[in-house]
1. Given that P(r) over Cα pairs in 10 Å bins from 0, in percent, for residues 180-371 alone, derived from a single structure, equals 8, 22, 27, 22, 12, 6, 2, 1, which label among I, II, III identifies that structure?
2. Could you figure out which one of I, II, III the value 4, 18, 27, 23, 15, 9, 4, 1, 0 for P(r) over Cα pairs in 10 Å bins from 0, in percent was computed from?
3. Identify the structure, out of I, II, III, from whose coordinates helix-only ellipticity at 222 nm (-39500 (n - 2.57) for each DSSP H run of 4 or more, over all residues; to 500) was calculated to give -10500.
4. Here distance in nm of label points 7 Å out along Cα→Cβ at positions 28 and 404 has been calculated and equals 4.3, so which of I, II, III was it run on?
5. For structures I, II, III, which has the highest computed value of distance in nm of label points 7 Å out along Cα→Cβ at positions 316 and 436?
6. Please state which of the structures I, II, III yields 40, 20, 11 when Cα extents along the principal axes in Å, for residues 348-395 alone is computed from it.
Structure I
Amino acid sequence: MDTKKLRQKILDLAIRGKLVPQNPADEPASVLLERIKAEKEQLIKEGKIKRSKKSSKTTDTPHYGNVPFEVPSSWVWCKLDDLAFYKKGPFGSSLTKAMFVPKGDKTYKVYEQKNAIQKDEHLGTYYITEEKYQSLIGFAVQPYDIIVSCAGTIGESLVLSENPDEGIINQALMLIRLFNRSIERFYLLYFDYILKEEAYKESKGTAIKNIPPFDVLKNFYIPIPPLAEQLKIIQEVDKWFEFVDAIEKDAVHLHNLIAQAKSKILDLAIHGKLVSQDPTDEPAIELLKRINPDFIPCDNGHYENLPNGWCCTSINEMCSSTNGLWKGKKPPFINVGVIRNANFTKDFKLDYTKIEFIDVEQRSFEKRNLRNGDLIVEKSGGSEKNPVGRAILYEGKDNVYSFSNFTMSLRIEYPEILHYKYLYYLLLQNYNQGDMKQMQTQTTGLHNLILDKYLSIKIPLPPYKEQLRMVEKIEYLSKILDRITEEL
């Protein structure tokens with residue numbers, strides 16, 4: 001179930017007056033709007049706010065044409081400018097980090113985007129002097145002001161408390177001060193979930209989206225229900241959202257169960273319990289003796305009690321490894337797609353859409369060109385939480401791509417003995433079980449793979465035909481689980 005779409009549908013019904021029934025006895029929204037306009041006029045008269053500049057889009061007429069959709073007759077359309085005072089943070093050069101001072105008795109807080117994004121007015125360590133505060137007093141916050149993030153992560157809002165720290169908003173925030181706080185919950189519902197989508201459409205930014213200019217923002221339409229109905233709408237939305245939250249928690253639980261199921265499938269496979277053994281299969285030891293008549297199986301250690309016909313070998317006995325590509329400076333050069341850690345997806349696949357093509361030394365590429373069935377292993381750039389050692393499988397054309405110096409390749413030298421997909425699933429399970437944490441350097445910076453430990457990883461080797469049956473069964477079960485995941 002797409003819970004994001006479900007939330008949007010609930011909100012869509014709410015703002016169209018279709019989530020709760022109308023009560024003819026409710027005071028019409030037009031009366032509420034007149035009270036709000038009267039409060040706005042009083043604030044203007046007292047000099048607390050300035051009257052908005054008129055533009056070709058503004059009007060004093062209480063009824064607006066070309067409204068986005070029809071609403072109940074007891075509702076009224078207005079514009080954001082009718083409901084609140086808006087103020088963006090000071091111009092860039094008016095407030096810089098050089099002006100910040102340590103917190104003291106006569107210092108004032110600078111509110112930042114993270115206060116709005118993380119819904120916490122107490123975050124932040126930026127303060128200004130009293131003199132600077134007085135010069136920027138027009139950007140000062142008041143109790144119950146709404147602060148809104150304006151760049152990057154746009155539209156996230158926070159209602160300040162009754163006693164916020166005295167201070168100002170910074171350049172990345174917008175301040176909203178409602179003329180009448182009784183409409184706050186419905187206003188925020190519309191602003192946070194509906195207006196935010198419109199803001200993305202209207203914003204002219206490309207790389208970073210921004211809140212639209214004020215002449216656009218203030219003229220966004222907003223439908224206002226009767227106050228009594230607003231309270232019912234909020235209660236109904238809260239009830240439905242609790243239901244959606246429960247669905248999402250169940251979905252997360254199911255995702256975790258599916259991940260555990262996939263891991264269990266791999267665990268059964270590498271211990272010989274996923275598919276049945278066939279006594280007619282050529283034993284793995286006989287396969288290995290083809291390449292070395294004196295081959296002696298390594299100590300199985302981690303894989304005790306291997307099934308009949310299996311034996312134990314290691315990565316460095318089965319594969320050649322090659323460190324990743326350096327750009328190099330000697331001609332001739334060739335244009336090559338270079339696979340980096342960033343091309344590894346969360347589910348241990350290769351994302352071909354973000355591969356960068358660069359000019360590299362031809363001789364270097366010839367030593368590091370990928371072939372179908374090669375594995376690419378992340379050897380640098382990890383952390384304690386996300387250790388290095390992820391391995392992805394390259395299944396593409398030969399001699400088209402290479403790999404970066406933060407990675408290395410594994411190429412199976414005896415493909416008639418060790419199937420590349422079996423090795424991939426084995427390494428995937430090793431990573432999932434946390435085995436890579438013991439194979440990385442413990443440094444304060446980027447963690448690196450200890451290559452000799454990694455290349456000594458033991459491979460429980462089944463007969464080749466059993467490897468094929470195993471791979472087929474793993475992929476069959478994985479497809480079923482993936483289909484279930486898609487339906488969540």
Structure II
Amino acid sequence: MTTVVGIGYLLAFSLFIVGLMGLTGPKTAVRGNALAAAGMVVAIVSTLLLPGMGNWWLIALGLVLGAIVGVPAARKVKMTAMPQMVALFNGVGGGAVALIAWVEFRDTAGYVGLPLHVSVASLFAAIIGSVSFWGSLMAFGKLQGWLPARPVAVAGLLHRLLTVVALVAAFVYAITVMVGGTSEWLVIGVLISSAFFGVLMVLPIGGADMPVVISLLNAATGLSAAAMGLALDNTALIVAGMLVGASGSILTNLMAKAMNRPLASILAGGVGGGTESSGGDRTGDRPVRSTNATDAAIQLAYANRVLVVPGYGMAVAQAQHVVRELADLLERKGVDVGYAVHPVAGRMPGHMNVLLAEADVPYESLKDMDESNSLFGQTDVALVIGANDVVNPAARTDPDSPIYGMPILDVLASRSVIVLKRSMGAGFAGVDNELFVDPKTRMLFGDAKASVSDVVEELKKL
């Protein structure tokens with residue numbers, strides 16, 4: 001039976017790796033996701049075949065309850081709420097690891113008689129798992145609007161002090177356990193102290209940085225699972241946890257680079273959820289030039305090249321399908337249409353890519369930031385649909401802006417700009433956008449889906 005389990009694990013790991021490789025592109029993402037899911041099924045079945053496995057009714061109950069909650073939630077979630085769901089599901093994984101560490105402590109009467117590396121790994125898993133669970137809940141609350149998106153902190157320096165105290169307390173409790181403490185309150189102290197650290201760490205981080213935070217916590221959950229696998233001598237947990245931890249760490253680093261901000265700066269908090277930049281309102285007393293669907297249609301129809309810049313507003317309006325229809329109409333008129341996608345547009349990595357893939361936009365039409373910025377100079381119209389912070393010139397021109405230094409899509413290099421937006425409101429970072437009052441820009445106010453549909457109807461008349 002041990003041989004069968006080993007073969008099953010080997011097959012599961014192979015499916016995990018091939019599945020992850022498939023997730024690198026929209027064309028293979030669905031197949032990659034299915035392969036990774038199949039790998040998890042194989043890993044679960046293999047684990048259930050381990051000698052000494054018992055409590056079958058509890059295992060079955062857990063699987064049934066998980067399916068009852070998870071399947072409908074995943075099927076019904078809107079694309080705009082996907083980041084929240086990722087944060088929540090990731091947090092549940094960390095919480096599960098923390099609870100397993102607690103159960104192991106109880107079953108072994110305080111890790112008595114276990115090798116040192118087992119107790120160290122279990123306590124590490126408890127700390128990181130609890131941090132991930134509670135930190136992910138805070139991220140979920142900010143994205144869902146249940147908590148303020150702005151940075152929330154207790155009296156500045158006091159908040160940092162409390163954060164350090166919580167982390168130190170978690171390690172003190174853990175060290176006490178490792179040197180022989182067997183009181184169950186010690187491991188509860190580890191979990192509670194880590195929970196306070198997770199909450200205090202995420203609260204002062206603004207909503208604009210939540211995608212990076214979610215990615216970081218996802219990596220932390222993977223590492224906690226790997227550590228728990230080491231404690232339980234479970235190869236499947238070790239490999240799966242390391243894959244999640246490694247991929248999450250790489251993604252976190254890439255996103256931080258895309259924002260041109262060190263990870264330490266992001267964790268220090270401060271960006272997002274405010275009402276204006278630190279430099280004040282630099283746009284309120286300048287004229288806004290609006291347009292209508294008819295004029296926008298004419299402008300687009302007679303362009304040689306149009307670059308569509310998607311943002312969170314497009315996701316909220318679920319406008320990706322009418323945007324694809326607009327692009328098809330323009331291409332039939334001989335217009336070269338592409339999509340300029342910023343790596344941190346939306347509320348999670350790849351948010352815009354997923355939306356556009358859902359509308360069957362050819363992957364070749366998606367341009368990354370570097371390629372897009374090289375094309376804007378030869379672009380007649382940049383059509384900005386719901387994007388804000390990723391096209392904000394303040395990132396280059398205003399040293400006092402919280403987003404100063406963040407690489408942006410240089411839409412102002414194009415000959416003209418049309419911005420589809422509900423209002424002149426600031427983006428998720430809470431920073432005023434000078435793009436909206438630039439002489440090149442025309443604002444088409446309203447729901448993105450309705451506005452694009454109106455432009456499509458006008459194009460059909462030309």
Structure III
Amino acid sequence: MLKPTLSVAASLLILALGTDAVAQSVSAIPRSPGLPYAPHNLPDRIMLTAAADPSHGMAVSYRTDMAQATSRAQIAVAVDGPTLADKAILVTGTSTAMTSANGAARYHQIRFERLTPDTVYAYRLKGSAGWSEWIQFRTAASQEKPFRFLYLGDIQNGILTYAARVIRQAFHANGGIELVVHAGDLAAQRDDLDHDDEWGEFDQAGGYNYAMLPQLPATGNHEYVDVTLADGTQSRKLGPYWPLQFALPNNGATPVKATTYFVDYQGVRFIVLDGTAALELGQLDSQTRWLDATLAASKAKWNIVLFHQPLFTCARPEDTAALKGAWKEIFETRKVDLVLQGHDHCYSRLTADAGRDAGRAERAKTGGIQGPVYLVSVTGSKMYGLNDRARSQPDKTAEATELYQVVDVAGDRLQFRTFTASGKLYDGFDLARGKDGRNRLSETTEATLATRTCNGTIGPDGGKCVARGK
């Protein structure tokens with residue numbers, strides 16, 4: 001394979017960052033070994049996402065070489081013999097050309113609409129050399145029904161080298177996952193690796209699971225790129241890959257509908273916010289109003305909010321005051337059940353801002369009554385050390401540990417379990433909805449690992465401590 005020319009590599013940087021950011025040498029940006037992520041004549045980077053009502057709609061994004069000018073899919077209700085094409089219908093979509101360090105490509109997006117609830121469908125996608133394999137997904141049921149979802153923190157760094165094993169372990173060890181939520185920073189999109197390679201590694205890490213199960217991603221600060229405005233000040237803008245990689249519902253807060261949205265899935269309303277736009281781009285008030293209205297209108301039994309920058313930090317010196325001031329009261333008043341976050345590259349489960357002991361004492365007095373539970377987790381290889389508050393405020397923390405979370409929703413009970421990269425149970429709790437509409441929290445009685453932290457320069461696995469101070 002020929003090494004990409006400087007002009008091709010530079011074109012991506014110009015598109016993403018602006019001409020003034022190309023001063024640093026393009027050749028200094030690391031590339032994936034073997035340069036495996038060039039676009040081809042068959043579809044790749046296939047990503048399934050949910051419509052706002054995933055019982056009747058799904059969407060798919062994928063990439064091809066430039067020779068496939070149109071977006072084309074065939075879809076059929078799945079049958080049990082090799083005759084899927086007999087009753088398949090053709091669906092078309094939109095395509096966008098993009099040039100990267102890996103060459104020119106087209107990104108395609110197709111929306112499947114008017115689907116039947118709780119039904120298995122098969123689809124395939126067109127490339128210039130032919131069709132992809134048939135890929136199956138199941139639509140959501142139109143009413144409450146038990147299901148399992150996977151929650152992943154920052155993947156971001158060491159995507160293929162380290163994070164891939166965690167993602168694959170999650171799918172391998174936990175059958176029945178129907179949905180995947182990502183708490184932002186899916187790729188580093190800075191200087192760790194060429195950006196197109198990073199997104200290639202992200203897709204490879206999840207593989208066909210990303211094409212079969214709807215993905216609900218939140219943006220992190222690393223989904224944004226730095227830009228210099230006309231007056232010389234620094235700002236951020238959404239990177240070029242996000243709107244191409246994910247075909248999201250477009251039902252979020254104006255003017256950040258590209259990165260905020262909600263999805264109702266079998267008795268759960270998932271609400272996705274954009275912390276970076278709120279903190280750095282003046283979109284806190286618009287999201288706050290939309291968040292409150294979207295929760296007020298929810299008819300779901302469970303409400304789960306997903307975003308990147310945590311209200312209560314486990315690594316950074318200070319909590320995220322602006323988000324906490326705007327959103328915490330809404331979470332409590334509107335009875336949000338889980339708040340899923342990333343960004344801190346450590347693990348934290350927090351049930352009371354007064355601290356774990358105070359929270360347990362309060363639950364002992366009230367029979368376990370619990371408000372929102374705040375989670376922070378990390379899947380990739382970059383690790384931050386715990387701050388001082390993390391020693392006593394969260395119910396459980398972890399340092400220098402790659403994790404994934406499996407959540408089971410069934411009627412009036414929500415079960416949350418956290419596992420390490422090798423599949424060991426690390427933390428867990430259940431929420432039970434009482435007749436009064438309030439949650440009761442009980443910690444798992446299953447054996448869990450002891451709290452994992454560094455001891456000076458020694459990490460929890462006996463090697464060096466890889467968690468750096470933030």
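None of the figures in this text is laboratory data; all of them are computed from the coordinates on show. Because the structure is a prediction, the values reported are computed rather than measured. Cβ atoms are built from the backbone, for glycine too; each structure is taken alone.
1. Going label by label, the one that fits is II.
2. Derived from II, not from the others.
3. It traces back to I.
4. II
5. Values: I: 2.0; II: 1.1; III: 3.5.
Top value of distance in nm of label points 7 Å out along Cα→Cβ at positions 316 and 436, among I, II, III, belongs to structure III.
6. Numbers: I: 37, 21, 21; II: 30, 24, 17; III: 40, 20, 11.
So the calculation was done on III.
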